[in-house]
Structures are given as C-alpha cells and as structure tokens.
1. With Cα Rg over 2.2 N^0.38 Å, for residues 44-171 alone computed per structure, which member of 1, 2 shows the largest figure?
2. With distance in nm of label points 7 Å out along Cα→Cβ at positions 52 and 84 computed per structure, which member of 1, 2 shows the largest figure?
3. Rank structures 1, 2 by relative contact order in percent (Cα under 8 Å, 6 or more apart) and report only the one at the top, that is, the highest.
4. One of 1, 2 was used to compute volume of the Cα convex hull per residue in Å³, and the answer was 106. Which one was it?
Structure 1
Amino acid sequence: MKNIIIIGASGHSKVIIDSLEKMNMWNIIGYIDSFKRESHFFKYPILGTEDDILYIIKKYDVFGGVISIGDNFTRFQMVKKIDRISPNFNFISAIHPSAILGKNVQIGDGTVVMAGVIINSDSTIGKHSIINTSSTIEHDSYIGNFSTIAPNVVMGGGVQIGNFSTISIGTTIIHQIRVGDDVVVGANSLILKNVDNNTLLYGTPARIVKKRYRNDKYL
C-alpha cells in the first residue's frame with residue numbers, strides 16, 4: 001500500500017481516516033498541521049506543517065494525501081499552497097465502503113464521501129468536495145469543486161450545485177434545481193427554486209438573507 005498523509009488534524013479528519021482505514025488501500029503515516037502542538041492526534045503522529053511537505057514526502061516516500069479542512073475556501077487555499085510547493089503531490093479520494101455509488105458516477109480528486117452516502121447514476125462530484133454522512137444525491141446531479149454537502153441532505157434528480165457552495169445539515173432540494181457558486185444554505189432548509197451565486201439563505205421554504213462572498217466564514 002502507498003503511503004499517504006492527512007492535511008489538517010481535526011474532527012473532520014477523524015471521519016476521513018475512518019473511511020481510509022476501512023478502504024484498506026492506503027498506509028496513513030500521519031498528519032501535517034500548522035496549529036496542533038500535540039505529537040499525535042487520533043493515534044497518528046503529527047509530522048510537521050505544510051511548509052515541511054517536501055521533506056516529509058522524501059523521508060516517508062509519500063504518494064499523496066487528503067485535505068481534511070471543512071471550510072471550502074480554506075481547503076482551496078491549502079490545495080493551492082501544496083500545489084505550489086509540491087506540484088506532483090497526488091490528492092486522493094476517500095470513499096467509505098458503505099457509500100453506494102450508482103452507474104457512471106464520477107468522483108473528483110481529493111473529494112471525500114462519508115458513510116451511508118447514496119450517489120445515484122450519472123452524477124458527478126467535483127474535486128476537493130465533501131459529501132457527508134447519509135446524504136443522498138439523486139441521478140444526473142452535479143456537485144462542483146470545493147463544495148460541501150452536509151449530513152442528511154436530500155437532493156432530487158438533476159440538481160446542480162456550483163463551486164464553493166455549502167448545503168447544510170438536513171436540507172432538502174427538489175429535482176432540477178440549480179444552486180450557484182459561493183452559496184451557503186442553512187440547516188433544515190427546503191429549496192424549491194434556483195439560487196443565485198453569492199447568497200446566504202435558509203428556511204422552509206428557503207429565503208435569501210444576504211449576499212456573501214467566497215472568503216466569508218460560515219462554520
């Protein structure tokens with residue numbers, strides 16, 4: 001098995017590691033993290049920061065890894081930084097064995113798919129996105145890059161979610177809806193019509209609350 005690292009020691013990383021361990025395809029050698037001061041986290045050693053990545057890759061013969069950062073824009077910034085330091089770094093996908101993927105489903109590099117997820121036929125998930133626990137993405141849907149689908153989200157067929165967007169816990173989106181880029185939908189919302197770029201909305205049915213921008217914090 002090839003050696004990989006986890007970028008970011010957090011609660012989110014625990015769920016990713018659970019998926020990776022159950023996949024039984026990779027050898028996790030540890031974390032890189034800029035903020036943790038402990039020597040270990042969730043039983044794995046913290047090997048250094050992203051600035052040490054070239055040394056870590058050489059020392060441990062690292063093939064690649066996964067970024068475990070929940071915030072979409074911060075995850076994007078980390079990808080850019082690693083690409084700049086180590087252009088040949090391989091971002092791998094973590095897909096929990098209990099996830100159900102339909103025919104012709106495509107999963108982008110660096111994307112994580114958690115336990116109990118259902119992604120039905122002819123759907124596409126972009127790069128470095130998060131498809132969280134027990135969410136359902138129906139047939140012919142599309143999720144962009146650096147987006148997050150939270151636990152227990154339900155999406156009808158033909159839904160399209162843009163880049164850098166977050167659909168929060170328990171939200172339902174009816175079929176054929178388009179949600180733009182840089183959108184945050186609050187928890188337990190009901191989406192009945194298309195959503196423009198750069199908006200924050202929530203409610204049943206969801207209503208736009210204000211404009212938002214890519215680097216706005218939401219977690």
Structure 2
Amino acid sequence: MEGIFAVNKPVGMTSHDVIYYLRRKTGIKRIGHAGTLDPLASGVLVVAIGREFTKQLDQIVKSEKEYVTEIELGQTSTTDDMEGEKTIVDDLKPDLHEVKEQIQQFVGKIMQTPPAYSAIKVGGKVAYKQARKGEALKLEPREVEIKEIELIDYKYPVVKLKITCGKGVYIRSIARDLGEKLKTGGYMKSLVRTRVGNFNLEKAQKLEE
C-alpha cells in the first residue's frame with residue numbers, strides 16, 4: 001500500500017480528513033500530502049504513504065499546479081469564497097474584452113496578498129483564527145508566479161478560468177483581485193485542482209478506491 005499517488009478529494013473534506021481516513025484504512029501512521037486543498041475545493045491531492053515516500057513530498061509541493069475555477073462577479077465575500085458573508089458591490093457587467101484584458105494582468109511574477117482566511121501565520125498566529133475572532137490583520141503581499149490563464153467561459157456574473165501556476169498561489173486572491181480590477185467585486189465560486197506536477201485528475205483515485 002506504500003507509495004505516492006493522487007486522490008480526487010471530494011468537496012466538503014479537509015485535506016487532513018483525507019489523511020485521517022487513509023490512516024484508519026491502512027493502519028499506517030506515516031502519511032502526508034503535498035499542498036492543502038480547502039474543504040470547498042475538489043481535485044488532485046497528492047498523498048504519500050510510508051516514511052520513504054513522505055520524504056519526497058517537499059519536492060512535489062514545489063511542482064507546477066493547474067486549477068479550473070469559477071469566479072462570481074458583482075459581490076465580495078469575507079473569505080473570498082462561497083463560505084463567507086457576501087456584500088453586493090456593483091451590477092456593472094464588464095464585457096468580454098475587459099475581462100480578457102484584466103485577466104492578463106495576473107500572468108507572470110506578481111505580488112499577491114493572501115486571503116485573511118488562510119493558514120498563513122501573522123505574528124506567529126494562524127491568520128484565519130485571528131480573522132474569525134474579528135481581529136484586524138495586515139497580510140503582506142508576496143511574489144508568486146502565474147504561468148498561464150485561459151478564459152474557458154464568461155457569462156456574467158461567472159468567469160470560468162484555467163490557471164497554471166507555481167507554488168503558494170491563492171486562487172481566492174485572484175478571484176478577489178480580478179473583481180477589484182473590474183470594479184465589480186468578486187469571489188471564488190468553485191475550484192478544482194486538475195494537476196500537481198505529473199499527477200493529473202484523470203488518473204486520480206476516488207478515496208474509496
């Protein structure tokens with residue numbers, strides 16, 4: 001049973017839930033994953049079982065990643081995704097040309113501010129725990145790399161994108177920032193991770209498998 005493989009994580013489970021499930025099923029404690037997926041996201045979660053294989057996860061985390069996301073325009077969210085409290089910003093309907101133009105602003109090495117509701121540590125404390133307490137947070141922008149963004153579909157208020165990127169990119173931040181650039185507000189409606197390095201969704205196993 002030991003090895004490295006891709007699990008197709010279902011919506012609703014945390015990445016740790018997947019590890020806990022596998023520990024129970026295999027009886028092996030030494031299990032880890034490469035790159036957390038939020039509970040609302042689904043798709044490729046690379047899992048390593050056994051000491052020899054968990055050592056390789058650090059390298060896999062650095063691999064190129066690919067996502068398909070839907071962004072809802074016209075509103076903001078406190079969490080930058082479906083879970084948060086929504087605020088209507090504007091019913092301005094950007095045309096296709098505007099959306100394409102703004103999307104391209106994200107390609108390359110950019111400075112990105114992580115969402116307040118993230119696992120980033122601020123002053124030694126986890127950001128989302130502070131945010132839930134209503135504490136004001138100052139998250140510093142950091143350099144990330146977006147290799148490619150493809151517009152799959154746009155029917156207002158939903159923009160559907162395929163994003164290829166390096167490590168440390170928050171798709172929720174892209175949704176928030178695209179909404180700001182279009183002056184409509186925006187948040188991440190759905191997210192599927194379709195690839196991590198050489199591990200893709202087509203070959204990912206369902207958890208029960």
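1. Max of Cα Rg over 2.2 N^0.38 Å, for residues 44-171 alone: 2.
2. Greatest value across 1, 2: structure 2.
3. 2
4. Corresponding structure: 1.
No lab work stands behind these numbers, since they all come straight from the coordinates. What you see is a predicted model, and the numbers here were worked out from it, not measured in a lab. Cβ atoms are built from the backbone, for glycine too; each structure is taken alone.
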